[in-house]
Structure 1
Amino acid sequence: MSSSPLLVKNWLDPEAKPFIEFRDVTKLFDGIPAVRDVNLSIYQNELFCLLGGSGSGKTTLLRMLAGFDSPTEGSVWIDGVDITQVPAYERPVNMMFQSYALFPHMTVFDNVAYGLKRDGLPKAQIAERVAELLELVRLSAYAKRKPDQLSGGQRQRVALARALAKRPKVLLLDEPLGALDKNLREDTQLELIKIQESLGMTFIVVTHDQEEAMTLATRIGVMDEGYLVQTDEPHTIYEYPNSTYVADFIGDINLFECVVTENDAGNLVLSAPQLETTIELDDPVVGAVNQTLWYAIRPEKMRLTRDPSTAVNALKGVVHEIAYLGDFSVYWIDLANGFRVRISRPNISRMDDFAEAWGEEVWITWDGSAGVVLSQ
């Protein structure tokens with residue numbers, strides 16, 4: 001996560017006042033729930049990401065904040081004011097759409113100035129504010145160009161400047177980088193963070209891209225089938241998912257179904273039939289004998305070795321496939337029962353002992369603290 005070192009984590013302070021609140025919000029379309037009983041607090045100056053797949057409810061939640069949709073139940077608040085019934089044009093928010101929706105017949109300057117002109121601001125004030133924004137998004141030299149004379153990344157920055165022109169309290173961004181190619185998207189993500197930090201404004205971004213959310217966000221709200229299933233900082237969501245859905249949705253994961261065979265004051269013995277072994281844990285875990293739990297471990301937390309003698313947990317397998325991805329390589333290891341485990345290794349050295357290991361018998365090892373135990 002990239003965020004300002006001066007960022008105050010108000011969400012950790014029980015006395016802090018939320019800037020944006022969704023209180024018991026449900027939204028039905030033709031009787032079918034798109035958002036279900038969402039309670040969410042977002043704090044001033046956050047760059048908050050709503051993350052989920054198609055149909056998860058993330059865009060509907062954003063549209064209710066913008067005023068384009070109304071909750072079927074519940075209320076929406078900004079800065080201590082209930083805005084549930086306030087029309088969109090009176091809300092202190094602005095929304096930047098994935099399509100950018102620039103006026104093709106207008107110059108960059110006029111696109112950015114459009115909302116200010118409609119509000120009747122003096123020409124000198126408009127010129128000053130547009131100049132400030134174009135400098136902020138590094139487009140001062142392009143003020144007289146039309147949108148069709150710009151690259152995709154430049155058009156994205158024009159749309160951003162236009163959305164910021166009226167100085168909203170909250171900027172809403174719906175899949176703002178989805179139309180950009182990979183390299184440009186990564187560069188623009190960093191620019192977006194810098195702009196948000198320099199303005200000290202609250203940004204809320206909707207995305208389906210896990211890497212984008214991890215890069216941008218101070219916190220992430222993960223949505224699934226209308227429910228807000230976990231809200232936390234990117235590191236916490238990645239390292240400590242609260243369910244198999246979040247574990248599987250955020251990054252790559254190995255998930256093993258287990259049964260509790262012993263419980264000695266929280267020191268569980270987990271039997272994993274898929275692995276035909278038990279899993280050793282470092283820390284106590286809540287669970288009852290015969291309960292089904294899931295053990296989740298990231299591929300980079302596991303190691304490949306030819307000597308497992310000092311390992312806490314170890315599995316024997318055969319290298320089925322290797323994918324070289326430049327900075328790291330992914331290995332798929334087949335166990336004797338046919339179950340396949342995924343491991344990733346950084347390519348620190350140009351010469352990798354396992355680079356030509358197809359079909360070789362190896363050991364997978366990991367520490368007792370490397371995974372997490374999940375109950376749902």
Structure 2
Amino acid sequence: MRLPAGVSTMILQGLGMPDLNHRTKSRYTQRLHKIRKQMTMLSDDFASSIPTEGNYSDAYFAYNFPMNLMKTIVVVQQIRSWYAALFSNKRRVSVLDIGCGEGAGMLGFYHGLRDQGDKRALDLVGIDGSRKMLRRAKALAAWTRKSDRRLKTRFLSQNIDSAYRCEPKGRFDVILLVNSLAEIIPEEVIPTQFIKAVARCLTDDGLVIIIEPALKRLAHRVMRLRSSLVKQRTLRVLLPCLHDNDCALLQVEKRNEWCHQSISWSPPDFLKIINQGLNREIDILKFGYLVLAKSGVTLIRPQGHLAISQLLTEKGKKRCFLCTPAGRVELVRLNRARTSCNESFDKIKKGSVIEVHDVTMKKLSYWQVKDNTIISILK
């Protein structure tokens with residue numbers, strides 16, 4: 001998984017290092033040093049919940065923009081994979097990106113559709129309170145439009161808080177909140193009223209897509225928001241959850257676990273160069289997300305259970321954890337029970353959706369794979 005064609009060029013031009021590579025990096029020693037220093041400051045402020053992206057815009061653009069764009073692409077691909085019929089009757093899809101920043105969410109949505117061969121026209125509207133970031137978002141959108149005249153973009157400068165009501169007229173097929181909730185709502189609880197107010201700007205079959213960093217505090221906020229929305233039944237959770245029961249991981253909060261994705265990708269060379277000396281884990285995309293639809297949407301949710309851990313290898317056995325309607329379940333296979341029926345167990349990854357037939361339920365939270373257990377990986 002890589003950045004879409006041309007995005008690296010677009011980023012490097014924006015950073016003023018159009019020909020940066022491993023041979024030319026010595027030309028940009030001072031520039032790279034400045035960006036690395038900014039990245040450290042940005043991380044320190046983020047850890048302290050201080051929103052200073054605008055102060056370190058080059059570092060944010062070099063590091064966060066491509067990562068956030070890729071996260072959005074991953075989520076869009078998940079949506080299209082599970083709900084292929086979504087918007088099938090529409091020739092043009094309208095998208096509102098709330099707290100758009102430099103446009104990683106809206107452009108990630110665009111590339112997520114295009115990379116899967118979806119050629120429908122797109123109307124993208126971005127709203128943000130930082131004029132500096134909006135200038136860069138406009139430049140990136142203009143650069144993208146050069147190769148796709150079906151793309152229309154519009155940007156609005158507006159500060160957004162928990163009392164925000166959708167400012168643009170009309171309704172939208174998709175509303176994005178990509179790494180913006182933490183700044184809009186810094187409190188420990190995300191008000192359902194805010195999300196429901198945003199959702200009122202949706203078309204009848206529209207979606208709200210929330211993507212947040214995989215930090216424990218922020219992930220737990222999203223998990224609690226999901227639980228509140230499920231209980232109120234005003235919005236339907238389409239992904240990543242495959243059921244409407246209590247969140248499996250909220251039940252085991254004391255075990256220091258939280259719902260998030262870990263997706264491997266191939267970072268571009270410029271990001272590897274910038275990362276020299278910083279040694280960040282740049283080849284893994286980590287994030288939490290929710291895809292919400294109006295409660296009346298008739299899309300059929302996928303069947304199966306979501307793997308919420310990697311496959312864990314221990315002496316004499318392998319195990320992983322599943323999110324099920326009954327809660328968090330430990331799925332275990334003793335090495336001696338490995339057969340052709342259950343050999344797919346070895347291919348389970350975090351984020352896999354699997355079906356399990358004929359297991360021994362030692363207890364509600366402990367399922368043991370037998371030699372005749374059939375395991376199928378659906379996604």
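Coordinate-derived values only; no laboratory data. Because the structure is predicted, anything quoted here is derived from the model rather than measured. Cβ atoms are built from the backbone, for glycine too; each structure is taken alone.
For this structure, a couple of remarks:
- Per mean count of other Cβ atoms within 10 Å over residues 73-80, the highest-valued of structures 1, 2: 2
- Computed -8500 for helix-only ellipticity at 222 nm (-39500 (n - 2.57) for each DSSP H run of 4 or more, over all residues; to 500) - originating structure among 1, 2: 2
- Looking at distance in nm of label points 7 Å out along Cα→Cβ at positions 193 and 209 for structures 1, 2, the greatest value goes to 2.
- Which of 1, 2 leads on distance in nm of label points 7 Å out along Cα→Cβ at positions 153 and 297, largest value: 1
- Source structure (of 1, 2) for mean count of other Cβ atoms within 10 Å over residues 137-144, computed value 15.5: 1
- Looking at mean projected area of the Cα convex hull in nm² over structures 1, 2, structure 1 comes out largest.
- For Rg/Rh (Cα atoms, Kirkwood Rh), for residues 241-312 alone computed as 0.98, the structure of 1, 2 it came from: 1
- Given 0.40 for FRET efficiency 1/(1 + (r/R0)^6) of positions 105 and 233 (r between Cβ atoms, R0 = 41 Å, to 0.05), calculated: source structure among 1, 2: 1
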